[in-house]
Structure 1
Amino acid sequence: MRGMIFATLLVVAAAQASEPGTNEIQLQMHVAIPMRDGVKLNATLYRPAGPVKRAPVIFMLTAYPDDTSHPTGAYFAAHGMNYLYVDVRGRGDSEGTFVPFERDANDGHDVVEWLAKQPWSDGHVAMFGGSYAGGDQWQVAGTHPPHLSAIAPVASVRLGVDFPMAHNVSYPYVEQWLSYTTGRPLYGALFQTQVWDDLSKRMYREGLPFSRLDVEAGNPNAEFHKWIAHPDYDAYWKGLSPTKDVVAKLTLPILVITGARDGDQLGTLSFYQDHLMASGAPPKNYYLVMGPWDHSGTREPKPDIGDEHFGPASVIDVRRLHLEWYRHVMLNGPKPAFFQKNVAYYVSGPGAECWKYADSLAAATKHTQTLFLNAAGGADNLYNSGKLQDKAIGAVGAQWISDPTDLRNGDPQNVPPGDDIHGDGLVFHTAPFAQDTEIDGKMALKLALAIDGPDADIGASLFLVTPDGKAHALDQTIIRARYRHSLEKAELVKPGVVDTYNIPGTQWFAVRAPKGSRLRLIIGSVNDPGSQKNWNSAKPVSDQSRADAHKETIRLVQDAAHPSTVTIPYGDVKEACKVSASW
């Protein structure tokens with residue numbers, strides 16, 4: 001099977017165009033902000049021109065020292081706000097040594113308190129930014145700076161949850177990002193080159209261990225080896241984010257933006273789920289926007305992602321939304337008209353392409369349906385697929401071969417999803433929908449599997465197949481068998497023993513399925529250049545190479561004692577769905 005996980009893209013996106021403000025702006029470069037240990041961080045300040053007047057301050061703490069934030073800074077200053085673009089420690093012109101994520105919490109705390117005391121600050125300080133600069137907002141908020149008035153994390157990375165691994169499975173992109181942020185400059189041109197795909201394919205083809213990735217990339221670095229030395233979700237990763245209890249107890253206003261195709265949606269929603277721990281619902285001043293976008297689209301929405309096209313309503317003015325929200329929480333302005341409820345989510349697909357609103361993300365799912373996997377007939381390819389059925393009667397299991405030495409997936413073909421299986425997976429379809437149907441939420445898999453080896457990577461992909469035959473990707477998820485019981489502790493598989501694999505979906509999505517559409521589920525082995533290669537050995541995965549390859553049979557069990565199912569979330573197709581010309 002080909003790649004099973006959405007790529008995480010920890011890169012900064014250029015801001016979209018917005019309506020001009022009414023103020024001239026004053027730019028001040030090389031603002032030095034002192035930290036508690038004497039190190040000074042570099043910042044660029046944008047403020048309204050003219051006599052100094054106290055106003056709220058917005059800042060982004062970022063690892064990307066370039067000028068793509070200029071339009072955003074100019075926009076906020078033109079609309080009466082102060083804005084600063086602050087380089088994290090050791091990046092750009094900031095002093096100190098860059099250690100990704102490890103020092104941002106305390107540094108961000110110090111930035112907040114310094115900004116609050118400046119003559120142009122009215123004491124209200126808020127944060128802004130996405131990806132890296134989204135994740136560090138949560139880190140800073142967890143230290144409770146007295147003058148932090150609000151955060152607005154977009155597409156937030158959460159260490160150990162979605163970067164540099166997701167579900168405890170890493171990926172070659174990690175070294176690409178580390179090379180992008182090596183030293184003080186930003187290696188933007190290098191980041192975009194074909195060299196990274198070529199490197200991944202070469203390591204895949206030559207059977208090299210993942211632990212050699214940095215050396216093969218020509219950028220040996222300690223950070224990469226520190227990360228792969230922690231394959232479990234352990235105390236190291238937990239220490240890089242505020243704890244669940246800390247997140248749950250945050251009471252400051254929060255605006256969160258992510259997308260159905262955002263590679264950091266997993267981390268973003270993990271913070272949201274932590275808030276639910278406190279009272280079963282996020283605070284009233286917590287707003288969540290779930291667009292149809294990919295990672296960069298969360299900051300610069302576009303109507304086209306790959307071969308998917310979304311309606312004009314999907315292209316909202318994100319900068320304006322931030323501005324109105326900051327005015328609301330820091331200047332007692334009106335709540336943005338976009339927020340009819342605390343959660344706004346975009347429904348894509350024919351007859352939709354519009355926004356719906358709910359009190360919580362969970363409320364978007366009106367009911368669920370559990371379907372049994374029936375592999376009668378084989379289910380071993382797209383044209384001999386099994387069924388997803390609502391009753392267990394007649395359902396049977398099947399098996400596939402996981403052969404890590406089979407490298408055909410290194411040269412993917414332009415074929416429909418499911419037509420690229422080489423005996424290493426199974427394909428299932430639902431019956432066609434009898435009417436237009438809305439699918440809103442996350443899928444969940446419960447598979448009964450018996451593996452005759454110590455470990456394997458198993459992926460699942462869900463597609464909506466519309467009546468025209470086009471397959472629209474909804475979700476891709478993965479489980480490493482040694483973490484089937486817990487992400488915090490590895491437990492090798494007992495060969496041949498049937499075990500339950502609860503596999504949560506990775507992506508939350510909302511889509512309108514036209515009458516006659518079907519769902520396609522593909523499960524199988526993850527074996528491609530875009531993922532950390534598991535050679536099915538008992539050794540730590542990063543140390544495995546072709547010499548450790550173990551060919552396995554993976555048996556999908558389907559019986560009364562061991563049901564294998566997928567649960568599908570449904571929304572209400574008749575519920576009001578709105579398109580606003582003003583957004």
Structure 2
Amino acid sequence: MESAKKESTSYIYPPSPTTARGETAILDVNQTRDKIVYCSSNIVIIRDLQDLESCETFNEHIAETTCARFSPNGTFVCSGDIKGNLKIWFAKDPQHPLKKAFDNFLGGRIRDIAWTPDSQRLVAVGEGQTQFAKVILVDTGSTVGEITGHSRTILTCAFTPARPFKLITGGEDFNVNLYEGPPFKFKHSDIKSHKNFVTSLAFNPVGDTFVSVGSDKKIVIHETATAQAQDEILDHPHVGTISSCSYWDNKTLVTSSMDKTIKIWDLESKKCIKKLILNSNPTVEDMQQTSALIKNGICSLSLNGALNIWRDPLNLCDESLPSEVTIGHQAPVNVLLYSEPLHALVSGDKNGRILIWKERKAIIPQGKLHTKSIAAARLSVSKKGAYIASTEGVIKYLDLEKEAFIDQYEANMFVNGLAVSNQDEKLCFVAVDKKKILVIYDSKLKTEFNLEFEPLVIENSNDDTKLFVGNKDGIITVISTQNGEILNKLTHKVGTKLTSLAISNGEDKFMASGDSSKNIILWSLADYSKITEDWVFHSASIQSLEFRNDNEKLISAGFDNSVILWDTHTHKKESELRHVHKGGIFRATFLPHNIVATSGADNLIKEFTI
């Protein structure tokens with residue numbers, strides 16, 4: 001009996017936070033619950049700091065999210081996006097229902113959010129069209145004062161930790177402003193201390209002083225009463241933009257910097273007492289975009305999206321590396337494979353990142369990495385390796401046991417599709433935009449087949465004698481792997497662009513073909529007849545097709561955001577998952593125990609029991 005249901009996720013592989021070179025980011029922590037919140041794509045992620053594989057998502061933003069902060073009491077999260085929309089939602093409920101939504105709150109990108117310590121008011125700052133900040137009552141949305149005094153985008157903000165409430169802001173005009181309220185009104189400004197963007201602000205636990213840091217690499221200590229600079233830390237300064245500052249206690253400050261370090265400062269002596277590093281040979285990817293304090297520790301964010309954790313940092317040796325590093329995808333995940341012998345997932349995204357997931361922990365392969373979007377990927381015949389092609393035409397072999405790229409071939413052509421030999425680990429076939437199929441053996445060009453059309457999708461027969469190649473006109477051409485001779489032409493649907501092909505496992509029994517007009521056809525490879533043309537339940541382009549190992553089931557993923565399980569014997573739809581990924585699904589693949597993994601435009605990989 002067929003069934004359809006809304007998404008019921010059994011597991012989510014956490015993505016990394018969104019980062020951009022030269023821009024600071026935001027991590028926020030609720031230390032009581034030991035949770036961290038951050039933004040990725042157009043969703044917001046909450047993770048458990050004691051179990052970083054645990055992940056919850058908030059999906060109500062349409063635009064790319066930019067910042068999120070817990071309320072001090074831990075009940076709510078407030079998040080903002082690039083369009084200036086603000087949403088307040090429940091943090092503890094796993095469904096994260098919405099409390100309040102404010103469209104076009106600022107009229108431009110929201111850069112930071114701060115709550116008053118009673119969790120009743122909040123401020124959002126950023127790139128507004130007529131104002132750069134607004135303070136509101138959380139329950140009603142009513143404005144509480146007017147934030148004036150800045151001439152350019154406000155980048156950072158903070159409230160005093162206790163009454164009487166004071167608000168500080170800093171931004172691209174190099175100013176640090178102080179406001180008193182409620183209602184909040186401009187009171188003081190420091191326009192002299194910083195010579196470049198003010199990137200982060202923090203009050204000490206008492207609230208009588210605060211620190212400002214910036215792109216000018218300065219750490220300035222201010223008196224809260226007047227906002228004027230009292231002192232500056234000059235000992236062993238950072239040599240790059242300082243992206244964040246946090247008080248460990250009244251006497252200790254933690255900063256992160258794009259110079260690839262975290263530093264801990266003694267505020268009485270104004271000395272650097274500890275430097276924490278990410279790598280003994282740091283690269284641009286190790287630039288620190290922000291940091292946040294966790295229970296007896298520090299969590300920082302690298303440019304490559306890695307979350308780095310140091311536990312008990314005050315007692316660590318100088319230049320200690322993080323004890324935990326976790327990474328995920330920062331872009332839509334358009335490739336997903338499962339290696340049964342190694343119990344590992346392989347995923348690839350539109351930034352060119354490839355990850356190997358073992359026991360649900362991501363590993364970046366060793367070797368020279370892809371730099372452009374992943375176009376196609378296939379497991380080798382052993383299932384212990386994978387051929388991975390980027391859009392720029394670089395085809396790499398990934399050894400999944402060694403967790404390393406071993407060799408590559410540079411085609412310098414746009415790759416549309418990839419098929420692998422079912423007999424030889426070293427052989428693969430690459431469909432490229434120059435009306436060619438490249439035959440690659442041991443990472444060298446063996447031969448090429450010239451075609452009269454551009455090959456868009458490609459599959460290989462189980463005996464390695466035939467290639468099945470689809471084009472934009474709905475024709476599947478059967479080609480000999482020996483000499484490129486055309487053996488047959490099959491009409492899928494006239495005039496429909498083919499987007500996916502799949503061949504049954506172990507024997508050439510079935511073929512499935514899907515197109516951009518939502519059609520799926522099941523074929524008999526014995527005589528190339530159509531078994532059924534009735535699989536038209538998707539409402540958008542078919543993104544992927546895959547047979548289960550026993551060939552009794554076929555799974556399809558559509559850009560309509562649904563996954564359908566088909567029975568190849570009854571030719572019926574067996575079940576359906578809807579609303580799986582925001583922005584569409586790219587891939588669905590079978591895992592053991594009736595589990596399906598999917599990947600999508602929201603940077604996520606999900607598992608479902610189906």
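A few remarks follow.
- Structure (1, 2) behind the derived value 0 of helix-only ellipticity at 222 nm (-39500 (n - 2.57) for each DSSP H run of 4 or more, over all residues; to 500): 2
- Read-out relative contact order in percent (Cα under 8 Å, 6 or more apart), computed value 15, structure in 1, 2: 1
- Largest in mean count of other Cβ atoms within 10 Å over residues 358-365 among the labelled structures 1, 2 is structure 1.
- Read-out FRET efficiency 1/(1 + (r/R0)^6) of positions 334 and 542 (r between Cβ atoms, R0 = 35 Å, to 0.05), computed value 0.10, structure in 1, 2: 1
- Source structure (of 1, 2) for mean projected area of the Cα convex hull in nm², computed value 27.7: 2
Readers should treat all values here as calculations from the given coordinates under stated rules, not as data from a laboratory. As the structure is a computational prediction, the values presented were derived from the model and not from experiment. Cβ atoms are built from the backbone, for glycine too; each structure is taken alone.
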